[in-house]
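Please go over the structures that come below.
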Structure 1
Amino acid sequence: MADPVLNVRIVTPKQILFEGIASSVSSVNSAGKFDILPEHANFITIIENNPIIIQGVDKEITTYNFPLAIIYTAKNIVRIYTSLQQPSIS
């Protein structure tokens, strides 16, 4: 059996900005830094002006910056909702 991965999707009202698998999603919320890994407990949080870092299964790291986003996680599915159409990506 393959190692579990996260199914990640970043969604705006008009388009899907990213869709793929990842080994982790990290950011900072009002309580501090956090990492979402496979088999993570159900989780929802608001991210304000902090980078969202997605590490692919190939270890490639992509960073998205949104003024405001909601991250929802359940059963290895991570959904990131934002209203920003063109994020800053690095």
Structure 2
Amino acid sequence: MQDDVLRVIESKHCMSTLVFLSDHGPSTKMEIYDNVSKNPKMPEKIESMEAAGLLTIETVSKRSSEVTLTRKGEMIAELLKKIQKVK
């Protein structure tokens, strides 16, 4: 399980997605795509982050899902933001 979390965190756009959600709160998938990446694999990446326990996805309507950080995702995002501040 720990290896899965590390593998997911290492994947492209994962860290940016966690920081984005930390800064902006619960967001739709479309907001993530517009602000982090329009990479066609982003839906898969978001699902893998959910499977790793970093975020939750809740269907709001047929065309919209809300993505929220879990406690684990929040902790990782906070660490990443602290690292960004180090000079």
Structure 3
Amino acid sequence: MVTIELFGVPRLRAGTDALDVKAATLGEAFRALASGCPALEPTVVEDGRLKPFYSVALNGAVVPSDPSTPLADGDIVLLLSADAGG
């Protein structure tokens, strides 16, 4: 399981602060997120890709939102508005 934590606009639109999903890549995680929180598609994620106005961090490190980025069981993906990152 991978935990996706939502901040800023994604949290407001989803109506939740986190979602646990089964995913081996960021693309799979984004698809699972869109399925679990339909209000996020297509404004935040679309077809397994993160929209350019949002940033992603993996286990605390900012990473490109490349859908092929591998994930491991227990990873934490942070998803936030790009302007909310500080």
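Every number here is computed from the coordinates shown, using simple stated rules; none is lab data. Every value quoted in this text rests on a predicted model; they were computed, and no experiment measured them.
To test your reading of the models, identify which of 1, 2, 3 gives 0 for helix-only ellipticity at 222 nm (-39500 (n - 2.57) for each DSSP H run of 4 or more, over all residues; to 500) when calculated.
It traces back to 1.
From which structure (1, 2, 3) was relative contact order in percent (Cα under 8 Å, 6 or more apart) calculated, if the value obtained is 34? Could you put the intermediate results ahead of the total?
Values: 1: 31; 2: 34; 3: 38.
Going through each structure in turn, the value belongs to 2.
Identify the structure, out of 1, 2, 3, from whose coordinates Cα extents along the principal axes in Å was calculated to give 38, 27, 21.
Values: 1: 38, 27, 21; 2: 43, 27, 24; 3: 27, 26, 20.
Working through the options, I get structure 1.
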